Structure P
């Protein structure tokens, strides 16, 4: 990589050196012609004499001898601890007896990515992908969420007062939040449904596909996990009827469907658990506004701070 302040590229250096070495130009004339100093012209001419064309490339600025560099045995220990325990520079520094900044430099020197960029289960770097256009792939998943009884749950009444509500058979029950999320734009469609059976999931897919079509997104493929409802003929037939190709994640590999998993976490943080609610009705009434804000107004860090709607072409401006 050429230094940003370098006055000459390797091609320019080669031309300068050949003017001096091959054509016999005086150094000062060559320096004036290429608008560099006399010493710079002498340096490139000298390298050309010694190394030819290869000598015109940049060299590393690292010193040849580094007496204070961390010993190789310590570096090996840091790398081994990182691979065995998958811990960050601060904890590595404590175990290896070095500064956290030193541990960080060792990891960087050996090309080990930050923990946020690796799969915690395997330690391998996460391969991030994004479909090229809206509708090419839609992720679908269900989030099971305990309903809030009238009068409020433990966030309003406290743990002791709300303990009878833990009896789900006679209590408030569960909400099954079905979500369809477009891979390219992150545009999301969610419904609160009474269960996650095959007919319910298939009917949700039909409504979600219609909603996306209304936004100018025409679904080509859907990706789900291997839950019972998504492997039945009801789901497969619905996909065929809609002209959609079904896809499934690898077993025990939820990261494949990570975009919708991450949406559900955002949904819980910013809506479901964002403030105390006194009833499930109150929480559901707040959801419509939150989902509209997520789709049309909330900057999404996964798409460089843009909103999901901004990545969908020909979307109406009614939410602006």
Structure Q
């Protein structure tokens, strides 16, 4: 398919596979890639679709502390080589993976490295190629996946593969590829046009990073804990579900709209409202967002019981 080839070339990969969604990409990839009992090392904050894919494959999951490369190394030392699963930008708190160091560990132990780039494809890299490309790691990351519902604003998923031969294996053996309907022509056409915008509108990425940095800096300087965000995703941890709904309602009353994350997406006492920043925000809107967050967001002290 032309779009598969274009997306793969955009990301600097030998081959690519379009999927029905980011969930289908991750679950299908792990179901096709892993085997029963195979060690799979997964960051505690990696997207649930990666966890689900490994479980469907019957792999043995070994979680490691969030973005803790030393802990990852110790876990592999105990159990042996396998598959490492991380996100480039973590969807719940906007933190960024130590990708170079993670790739070093993968090479040291002979592991397959899978990076979910759902929240960095389009927003990172000179022309939106993603964070792996931006860091010069395309030859060191075996598989990259992405939901095309983020920067691409569509309904699809994508796998960038290091091996052209894997494509046929995936399409004949992956359950989402075999048992679910494929994308429709209007989906393909919309994504193709979006790829052109992502590549050509190069002013958008510096503007997004400028907006994100300013909001993070001003909120942090005012004493708000943004839970390690280093991206365009901001997490306002409110506490339990009731507190989070109250925060969501207060923000919306002032015209600021975020997404609620609560169990099973978060621990019971760490529900949050996620703000996803975008390039179209004006300076007036940025000022309003900052003042609204300072007015409405009163972080709950952590439960030490």
Structure R
């Protein structure tokens, strides 16, 4: 018998004594993900002008649903609905800004319509992007924490929209205009996860979250930087084909990107330490985003194919 055959089973491995319980738990989480994916598919049917494009398909719905279900495995499908729907909305925004709009004026118009609706204006008739955003806004406004976190929600959305414009300017310029890696990471709000997170906390905020929302958002933006880089490591070939920007196009080697990810993750761990007692679920939610995305982006991506 070889040494490998003699080795004790790894925790969670096929021979682990709690394998049945662990699988039962995973199955329950997956059931919530399936329900969430169905909800996202219904959203796509409700706003067909926004989501009736080939790369937005069941692959994306399922991936977004799983990311949010396994990111908050203690919640039901209704509990992760806000995070999943805001995530889906961002994919629609990205498609319009990166692949449909043909001028800076068009992008500025998209952004202004979104900001107006987020602040309370009615959606533009026939515009699925603002119709969906208005529905998200109204659901968020029904949560008790919305009044306290509304300004944070609007600020994160504004960062998301403005960072998209900034990236467009980088893509349309010559190589001398490309950002440094630090500048690129400072613009990671175009990834959108920080806005998803504040939307999620509006629905689930307890007093601990409200008391520490500033610190949580600092960590949230760092997590967003990590996710941006993990995504870039996974999607370089697609980004080249689609004409999108990627950290690897800035003259940065993969090893440098990996080292920067490790550095930011270490900073996240240091920052969440003092928050664990007062807002344990919010801390676990952020940490699980990093863990899930590290595993996911090592093997796959969210978008369907063109």
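Overview of results
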read-out	value
Structures P, Q, R, by mean count of other Cβ atoms within 10 Å over residues 59-66: label with the highest value	R
Comparison of P, Q, R - label where distance in nm of label points 7 Å out along Cα→Cβ at positions 43 and 291 is highest	P
Origin of the value 1.26, where Cα Rg over 2.2 N^0.38 Å, for residues 179-226 alone was derived from one of P, Q, R	R
Among P, Q, R, which structure scores highest (criterion: mean count of other Cβ atoms within 10 Å over residues 51-58)	Q
Computed 2.5 for distance in nm of label points 7 Å out along Cα→Cβ at positions 203 and 275 - originating structure among P, Q, R	Q
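FYI, it's all coordinate maths here, none of it is from the lab. Note that the coordinates shown come from a computational prediction; the quantities given were computed from them, not determined experimentally. Cβ atoms are built from the backbone, for glycine too; each structure is taken alone.
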